[in-house]
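Each structure below is given as structure tokens.
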Structure I
Amino acid sequence: MRLTDNQLVVLFTELLGDDRVIAFDSLKSHVHQRIVQSLTPDSLSPACVIYPQSINELAKAIALAYEHRLRVLPCGNATKLDWGGLVSRADVVVSTSRLNQIIEHCVGDLTVTVQAGVKYQDLQAVLAEKGQFLAIDPPYSPDATIGGILATGSAGSLRHRYNSVRDMCLGIEFVRSDGEVVKAGGRVVKNVAGYDLMKLLTGSYGTLGIASTITFRLYPLPEFTQIVVVTGASEAIAQLQQQISKSVLTPTACDLLSASAILKLGLGEDIGLAIQFSSLKVSVIEQCDRVAALAKELNLQVQMIDQVQDFWRSLENLLWQSELRNSEQSSIIQSIVCKLGILSSGSTALIQQCEQIFSTQSYFLQIHAGSGLGILQVEDGQNLEIANQLAKVRSITESHSGFLTILEAPQDLKFNSILGNVWGYTGNARDLMMKIQQQFDPRGLLSCDRLNC
């Protein structure tokens, strides 16, 4: 029999104290909404959100939940809590946002060890003082926590040069569903001891354990950064993309952008390629000039952008509606955000086909040229025709050995069983994923049923 909400609040208050337990109805509106959006419509609301302030408190709280068979929904600052599948039930939400200490920064070794609740932006500010940075550019960066970035595997455009979150992570400490603390990896770059649990937990969406401490590799801050935006005919853009991939040029980011995105950014009316170089100033200028020369040979338009941060901030707000999402009006967002993957050879064709599929509504598409991963944002998520439209996009990506999955969407659309072939994961790793989850969480208490959607 489930304990009442009052009993659960008392239970965790006795363990952690009044200042670490907040009743669900007392949460800030956008956090409250984000939690509701992460649960199935028929789910009971959680009793409270708890905020452990040490790893020991986190372990004790999870052990207590295990003892009483309570379903736990882990999060950091909840910026990406509603991504992916819906959780069928959560008795309590556990936030790691107050585990926010930078434990060790080894400047000479280019590594940093932090607790899961450290904010991405705060960490970058500290690292910048020593001329270093973490080569990840996730969405919602002002409030995103390191633990949340790890759990969702959200790397961003810098993946083109620096690879994924999995490649950055050197070591991890996490709390299992029974409250036991587990460690894997280490705090040095050359480390081969033990199982590679870092890669396993990256992108697991809180279904295998709750990360408490993470070690990342770092990189020196570049001397100079500049972006070249090239726009024009899709066939010429595809040729330029191919030429860059075969050349000795070393961009840190190379993103293919739909014409709708380019237009909204005020950079033209055709599809475009945003290429960023970061290195010594003389090298960056030389490489930008080389791209400009290649582009002009293909009759493409070239624009140099020096305000790099402003460009990426505008693009992020376009794709993710960052400013609106954390405001009091966050509940009115009706857009859909999808993650997709496609072979580079089919990326420009996909953009052309999306122009036809979404001809009557606003959409924006970004594809990272190096990895083939991308983000598709479509407005008017209440339109039921969107399911058929996304099914068409998914069919195109799969025909090019790719995929399409839903990150953000109105709750009723995610839960609609008719749309299961659109929202659900259909890859051949599903059975293996479920078996791994059963080993880590045999009672199914962490992010319950999130992988089943």
Structure II
Amino acid sequence: MRTFAMIAILVASSGSPLALAASERTHEFTLDNGLELIVQEDHRAPVAAIMVWYRVGSSYEYDGITGVSHALEHMMFKSTKTLGVGEFSAIVAANGGRENAFTSSDFTAYFQQWSAENVSLSFKLEADRMQNLVIDDAEFAKEINVVLEERRLRTDDNPQALASEATRAAAYQTSTYRYPVIGWESDIQNMTGDDLRQWYSRWYGPNNATVVVVGDVDAQAVLALAKEHFGLIKARTIAPPKPRPEVPQRGIKRVSFSSDKARIPFLVMGYKAPVLLQAVADSDIESWEIYALDVLSEALDGDASARLQRNLVRGREVASHVSAGYSSAQRMTTLFQFSAVPRDGTSLEQLEKAILAEIDELKRVPPTANELERIKTQVVADSVFERDSMQHQAIIIGSLESVGLDWRLNDAYTANIKAVTSEQVRLVAEKYLRPESLTVAHLLPEAAQ
């Protein structure tokens, strides 16, 4: 199953005329203060998606302030030196727009979707909060309780999310990918307004941002608007975080716990795997391996005919749910992850062995010609349907740029997927889905302990 970041890459398709046309209509500029602007003209409807991406997320954080990137995202909707609390959102709503934001391990992004005539207004609002944000301590004290409640609802009271969080925390020893995006509860509770002010000052500069506009616009006109609204903002001194590469794992790691919120057992398995950025920079990782890992994920869990669904859910009936996911659009070593719920009468240990057996079988009998054709056809179909969304196109561009990749890699994605062979899928399964890089989490309902 494709994760959000994986979808962002899979939408790309140089093999289709639509993708080629999109590439030809995409223009890239850099302002004098370092702000990157990417404009993709799409004149099918008189609307536009405007996104501002900051290259900072939870993997930039450190012990004691985990969750600060996400908390700052919340406060970006409060007040500035020119706008009162809530006025930003009120302006967008009054003009028929939709707005929101999201934080990930690698970036924080803000967006508006509305009439293409409002690009100038988007730029005015975003430039204002890029340089004039006010973090009022009283407002922060109220909002941090909202963040704590969000953590309780989405993670602490959600056993499956808690298991995934525990898996990442156990899997990574040195990598900052072990931090949850929302932060650890104690760090959130002890966070201060000064923490956010310092984080904002450190990372929210034009030279650490990418502005992406996709819609019914003229690229040169958008460039003129960007210069007008963002051009006079001073660049900041952006000191990148020190490298924290993950140390080699030397054996299976296991986490076993119970939760009184859990109603059913839950299994998570994660193997360390490389990402596209590492293939670009590391001579020991070949780029075809990344695309072969994508195909491997699809072979296991691309649709109802994929192996895990066919063999474990319908065939042997040992799982009521099983999925596999891999995201290559990240900055550092990631997890090739499985999650599963056993059928009644099947233990987590039995389900784990069944998944391992499917992996071993794929190494022995790699994808057939029919399997590969199904996967490659699905990638092309996704590329056509997903490009109907202007915001999705903006997400592709922004996410790749924000992790240090060139957005033009989109255009080669389908060709690279089509070039993957059955033997290459087998080779990456052998190389990366191996016991010494595996972390396993077993979650049981409390009464089952």
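Bear in mind these aren't lab numbers, they're just calculated from the coordinates by the rules spelled out. What you are looking at is a predicted structure, and each value in this text was computed from that prediction instead of being measured. Cβ atoms are built from the backbone, for glycine too; each structure is taken alone.
Quick notes on this one:
- In this comparison of I, II, the computed figure -12500 for helix-only ellipticity at 222 nm (-39500 (n - 2.57) for each DSSP H run of 4 or more, over all residues; to 500) is attributed to II.
- Each of I, II could give relative contact order in percent (Cα under 8 Å, 6 or more apart), but the derived value 27 comes from II.
- Per FRET efficiency 1/(1 + (r/R0)^6) of positions 136 and 304 (r between Cβ atoms, R0 = 41 Å, to 0.05), the highest-valued of structures I, II: I
- If you line up I, II by distance in nm of label points 7 Å out along Cα→Cβ at positions 56 and 408, the top spot, with the largest value, goes to I.
- Ranked by distance in nm of label points 7 Å out along Cα→Cβ at positions 24 and 288, structures I, II are topped by I, which has the highest value.
- For 22.5, 66 (Rg and Dmax of the Cα atoms in Å, calculated) the corresponding structure among I, II: II
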